[in-house]
Structure formats: C-alpha cells, structure tokens
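Asker: Input: structures, listed below.
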Structure I
Amino acid sequence: MKIAPFNLPLASPLRTATGPIESRDGFLVVVERDGVRGVGEATPLPGWTESLDACQETLRAVADGDRAPASVDPVETPAARHGIALAEADAAARDAGVSLARWLAADTATVADSVPVNATIGDADPDATAQAATAAVEAGFECLKVKVGARPLADDLERLRAIRRREREASIRLDANGSWTRADAEDALEGITDLHVSLIEQPLPPDNLDGHAELRDHGVDIALDESLRERGIDAIRSADAADVVVLKPMVLGGLDQAAAVARTARKHAIEPIVTTTIDGAVARTAALHLAASLGIDRACGLATGDLLVEDLGKDPAPVREGRMGVPVAPGIGVSLDRPDGGPVSW
C-alpha cells in the first residue's frame with residue numbers, strides 16, 4: 001500500500017454552527033491486488049474523525065507493513081479505515097469489471113443510474129442567504145440544505161423567510177449541527193410552520209436522543225447525524241429518535257460500515273441518506289456509488305465538489321438538474337490528474 005498527501009482549499013470558508021471549514025487535507029491510498037490497482041481517500045475532519053496526524057500515523061503503519069489493514073478500527077480512526085477499505089473495494093470492482101455501485105449492491109437487481117442531491121447554503125445574512133438559494137435553484141437544485149445555529153434563532157428564521165420570499169417551490173431542510181437547546185428547537189418548529197421545511201438535521205446535541213424523539217411528529221422529519229456517530233444506530237432506533245439517519249462514510253469508517261447502518265435503519269423504518277464531509281473526488285464519488293447501490297431516492301448531500309478550489313481529478317459526476325449521474329466505468333470511475341507530492345506515481 002502507498003499513500004500520498006493532498007490539500008484541497010475551499011473557494012470560501014463554509015461557516016457552520018461548529019466553526020468554519022477552510023480546506024480539506026488528507027491522503028490518497030493506493031493498493032494493488034493481482035495487478036489491479038485500487039484507489040481510496042482518507043480525508044479526516046477533526047471533531048468528526050481522528051486528527052490528520054493520527055490518520056497519517058495509521059496509514060503509514062499499514063503502508064510500512066507494521067500493521068495489518070484489518071486491524072484499523074472504524075471507530076478510532078474512521079478516515080484511515082475508509083481510505084484503506086475504499087482502495088480495496090475499488091480494486092475488487094475493477095477486477096470484476098463493474099462499477100463500484102454494482103459491486104456494492106452485489107445481488108440486488110437494480111442500481112440507480114443517478115441520485116438526487118441538495119445544495120448546501122452556508123451561514124450568511126438574509127440577503128446573501130437568499131441570493132445563494134436563488135443561484136442554487138437556477139442551477140437546477142430542487143432541495144436546499146441551510147446551515148443554521150451559528151446565530152440567534154430569530155436571525156436564522158429571517159434568513160429562511162428571505163429564501164421563501166424568493167423561492168416558493170424549493171424543498172428546504174435545515175442543519176443545526178446539534179447547536180440548539182430543546183427550547184430553541186421547539187421555537188424553531190413553531191417558527192417554520194409556514195415555511196414548508198421538510199427536515200431538520202441534528203437539532204439537539206448528540207446525546208439527547210429522548211429530546212429528539214419528542215421533537216418528532218411535528219410535521220418535520222428529524223434526521224440524526226452526529227448522534228449516529230456518537231451513539232450508533234441501535235441506540236437511535238431504541239429511543240425512536242429519528243425519521244432519517246445521515247450516513248457519512250468517512251465518519252463511519254467506510255462504505256461497508258455505512259451500508260450496514262443503512263440496512264439496520266431500514267429494518268426499523270428509518271430512512272438513510274448519504275452525505276460527504278466535503279471530500280475530494282475519490283471519496284465523494286464513492287459516496288455517490290453507495291447511495292446508488294442503496295437505491296436512495298431522497299436528496300443526498302453529495303454536491304460538494306464546487307466548494308473546492310481544485311480537486312483530485314476531473315469530477316466524473318457533475319450535478320445536472322439537481323442530480324448526479326453514477327459513473328459506469330469499472331471501480332469508482334475517477335481519473336486522478338494531480339499527485340500533490342508523496343511517494344505515489346500516478
């Protein structure tokens with residue numbers, strides 16, 4: 001196994017309730033099995049996954065033969081495990097001559113050829129928020145995910161009203177990143193009754209599963225993201241705390257880990273959606289393959305490539321009319337065109 005570091009700056013910082021994201025740093029992971037190369041991506045997001053240093057240390061130990069790939073823990077170092085497992089899956093799909101989506105789906109009869117995606121609207125004042133929403137709608141997006149919680153609730157409600165004054169038809173979902181109190185969340189549910197919000201993602205802190213359960217059945221779906229990472233799907237279903245769970249493969253430790261969560265969620269009538277952690281083209285496209293293999297028909301948070309100034313290679317799945325087409329080439333389907341240093345020769 002070989003690894004190569006990369007740095008992907010964002011075009012502008014993405015402000016969230018947990019702080020701004022300015023760049024994405026990570027590692028490309030390359031394996032070769034019986035002459036077939038597979039490529040993965042490990043892009044940690046501190047606060048969500050292990051640190052960049054911890055990720056590098058784990059990957060280096062595996063690359064140097066000091067540690068077996070199977071020993072990498074999806075909880076302790078999920079980004080490193082994601083990169084290794086993805087490289088192995090890419091090689092296996094290439095060897096089988098099928099797309100990664102088809103390989104992941106195994107015996108499933110159908111695999112989606114495209115996946116609906118949402119636009120992400122970061123924190124900004126009402127006018128800038130509305131302008132960003134209009135630009136997204138004009139680009140073909142039908143679903144807008146609006147970051148909230150970085151400012152007082154009254155200000156966020158005005159931002160949402162500004163969107164609705166300009167965009168009557170677009171579906172709106174909110175992402176509070178666990179920043180609201182129970183009182184905030186109840187006030188928000190009351191304040192958005194005429195704004196036709198379809199979903200609120202992680203309104204309360206991750207541990208408050210009972211609080212999330214009590215927020216359900218108010219006409220707005222409750223989706224859990226941070227809670228899935230910290231408490232797990234079994235705790236969420238036991239508490240009856242969610243209508244939707246948000247699968248971030250980089251955070252969960254790999255596509256296989258995310259797929260297992262999706263299967264469990266569906267057994268208990270919880271709908272899965274897939275999002276990225278603003279990853280590079282390799283992990284982002286892999287997440288698209290995962291969503292396609294699961295047949296998800298609700299908008300997923302995969303349209304994050306435009307947030308980056310540059311990428312690991314040409315995007316094989318640009319957004320068109322609010323959907324991303326799934327590459328049909330064997331494996332992930334990303335052609336890398338910038339090594340960004342390191343020991344790997346592309």
Structure II
Amino acid sequence: MSLRITYQPWGETLAELVEAGRQAEDAGAEVLWSSELHRSATVTAAALATGTRTARVGTAITLAFTRSPMITALEALDLDELSGGRFVLGLGTGVQRLNEDWHNVTFGKPVPHLRETVRNIRLFWEKSTSGETMEAEGDWEPMRIRGYERPFAVTRPDIPVYLAAMGPFMMRLAGQIADGWISHELCSPKYLAERLLPELETGIARAEGKTRDDLDVVVSACCSVDTDGGRARRRAAGGVGFYATVKTYAEMFEFHGLGEAQQRVIETFRAGTGADYLADVVGDEMVDALTLAGTRDEVVARVAEYDGVADSVKLSPPTHGIDAAETRTAQAAIIDMIAEFTGARR
C-alpha cells in the first residue's frame with residue numbers, strides 16, 4: 001500500500017498527548033498533527049516537535065485569519081527550528097461566525113483572503129533575514145514591513161503549506177497554491193474521488209508547471225477500532241452527530257444518501273440536545289459511510305480503500321460524547337493498528 005499513515009494524537013494533558021505522539025511515531029506514523037479548538041495548534045505542535053524525533057509535525061489546522069500573516073510566519077519558522085525542519089503549516093479559514101463572533105476578526109471573502117494570507121507568509125519567509133522592504137497589496141491582507149531584519153537563522157524559507165478546504169472554490173485554491181490539502185473529518189473515498197479531487201485537479205491545472213504529484217492529498221478520518229465492531233461504531237457516532245448539526249455539510253450527507261438522517265440529527269439538536277451528545281440518533285449507516293469504525297480487519301480494509309485516491313490518511317480517535325477513558329482505549333487500538341500497517345515493532 002502506497003498510502004502514508006499519519007496521526008492526530010489526543011491527551012487530557014499535553015504530556016499525555018505528546019506521549020501518544022511518541023508512540024504513534026514509534027509505530028510508523030509519518031506525520032503528527034495538532035488541531036486548534038480546545039488547544040492552540042501551534043503550542044501543541046511545539047510540544048510535539050520537542051517530544052519526538054523523526055515524524056513530521058503539522059497543524060491541522062491553524063486558523064488563518066485569527067493571527068496576522070507575520071505572526072503565523074514567525075510561529076512557523078520557530079516550529080520548523082524546534083523540529084529540525086520537520087514542520088508543516090496547515091491553514092484553514094474556519095467559518096464566519098467563529099472568526100467574527102469568537103475572535104473579532106474580519107472574515108471577508110475567504111478564498112481571496114486566504115490567498116493573500118499565504119502569499120504574505122511565504123513573502124515573509126523569503127525576505128525576513130535580508131532587511132528588504134516587504135510589500136504586498138491586497139483587499140484583505142495588505143502588508144508593508146520596513147526596517148525589519150530577523151537576526152536568527154532560518155531552517156527553511158520554504159516550509160510546506162497545506163490548506164484545509166471543502167467547498168469548490170477553496171478546493172481549487174488549495175490545488176493551485178498549496179503543497180498539500182487536508183480534508184474534512186468526514187470524507188469517504190467515493191466523495192473524495194467524485195466530488196473533491198476534480199476540484200483540486202482544476203486548481204492544479206491553473207498553476208504553471210504543477211502536477212498532481214506535487215500535491216499531498218491528506219484525507220482525515222475519525223477512527224474507532226475494537227474487537228466488538230458495534231462498540232467501535234458507537235464510539236464514533238457522536239462525532240458524526242456533531243458535524244451533522246451543520247447545515248453547510250448538507251450536500252455531503254445528501255451525496256451519501258443520508259439527507260433524511262442528517263435532518264433527524266438537526267431536529268434533535270434544535271430540540272435541545274447538545275451537539276456532542278447526538279450519538280443516539282446517528283445510525284450505523286451514517287457511521288459506516290463517513291468514518292473508519294469497526295473491528296481491526298474492517299478498519300484495515302476501509303483504510304485501504306483510500307489507496308490510490310489519497311496520498312496520506314490522517315487518523316484521529318473519537319472524542320465527541322464519550323469519556324476520556326473511551327478515547328484513550330480507542331487511541332491505543334489505533335496506534336497498534338498503525339504498527340500493523342507500517343510493519344513497525346512496538
């Protein structure tokens with residue numbers, strides 16, 4: 001199998017998270033990812049960078065608009081130094097309400113806004129140690145930096161930039177300007193092949209000299225493995241319910257023939273059930289369509305379905321609506337399965 005196996009470790013504490021990352025690295029995971037919601041993606045990445053040796057460390061994702069491009073560029077340079085050149089900057093826009101209500105920042109038109117953000121980050125990396133004026137026009141992220149010269153060595157001026165995307169215009173942007181693309185947490189092989197890859201390929205065609213081999217297609221997958229397949233599916237059901245509350249994802253659920261099932265989840269949510277506690281209205285058909293959940297043999301077979309469609313798979317344990325002990329059990333099973341994929345001895 002040519003598919004690269006990567007992992008997003010979990011922990012109730014940063015120490016536990018880093019230990020899980022170390023175990024996943026020993027099992028053969030090629031990249032360790034940090035997310036941004038309940039923790040800072042960049043602080044978590046720093047912990048992983050100093051606690052591991054060989055796996056790359058990436059953010060999946062850092063919010064692109066809640067930091068200035070210069071701050072993001074500086075954090076990435078520091079993380080690349082900490083990791084010895086192993087860092088991957090994964091960026092995503094988040095949704096408008098999160099940006100404007102939670103962070104009080106301008107969301108704007110997300111595609112041109114993100115394009116300007118990535119441009120500025122790369123310009124800063126290129127010129128930060130030269131003392132040259134850095135100027136860039138733009139509707140969302142104009143930048144003019146004069147009299148700045150970073151006195152520290154830069155490990156790499158070309159850190160890989162991955163973009164998270166789902167809608168067609170953002171997918172095309174990722175194909176055109178990014179080094180990699182990161183999918184939504186619920187992304188089946190069929191949806192990837194029929195809906196998403198064509199948009200990425202449209203973007204790739206707009207970039208001079210770029211081919212499909214130049215873009216790392218990373219499919220994210222909520223993963224739950226257990227000797228009891230039914231128990232594994234129930235662990236993953238809460239995450240499906242959480243995302244089903246978002247009407248923006250209606251097209252994805254409809255594509256899988258799950259439009260009515262999503263509507264039942266939305267109605268239960270509107271009736272007062274918390275977004276993390278909707279597993280009871282998520283049937284196994286939803287879990288099977290949108291996650292990697294079941295016995296080890298079942299999950300191994302499901303992961304293999306991405307081979308030849310995606311380049312990398314990012315596995316993560318279930319967390320929605322289950323207690324820490326359940327997530328911990330799921331995580332141990334995933335790391336053990338990664339070792340089977342890679343042939344590592346643990």
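Asker: Any idea which of I, II comes out highest on relative contact order in percent (Cα under 8 Å, 6 or more apart)? Spell out each step's value before the answer.
Answerer: Values: I: 22; II: 19.
By relative contact order in percent (Cα under 8 Å, 6 or more apart), the leading structure of I, II is I.
Asker: FRET efficiency 1/(1 + (r/R0)^6) of positions 101 and 317 (r between Cβ atoms, R0 = 25 Å, to 0.05) computed as 0.30: which structure among I, II?
Answerer: Numbers: I: 1.00; II: 0.30.
The correct label is II.
Asker: Right, next: Can you tell which of I, II yields -13000 when helix-only ellipticity at 222 nm (-39500 (n - 2.57) for each DSSP H run of 4 or more, over all residues; to 500) is derived from it? Intermediate values should be presented prior to the final figure.
Answerer: On the way: I: -10500; II: -13000.
It traces back to II.
Asker: Here is a follow-up. Kirkwood radius over Cα pairs in Å, for residues 53-132 alone was computed and gave 13.5; which structure, I, II, did it come from?
Answerer: On the way: I: 16.1; II: 13.5.
Only structure II yields this read-out.
Just so you know, all these numbers are worked out from the coordinates, no wet-lab data involved. Keep in mind that what you see is a predicted model, and the values were worked out from it rather than measured. Cβ atoms are built from the backbone, for glycine too; each structure is taken alone.
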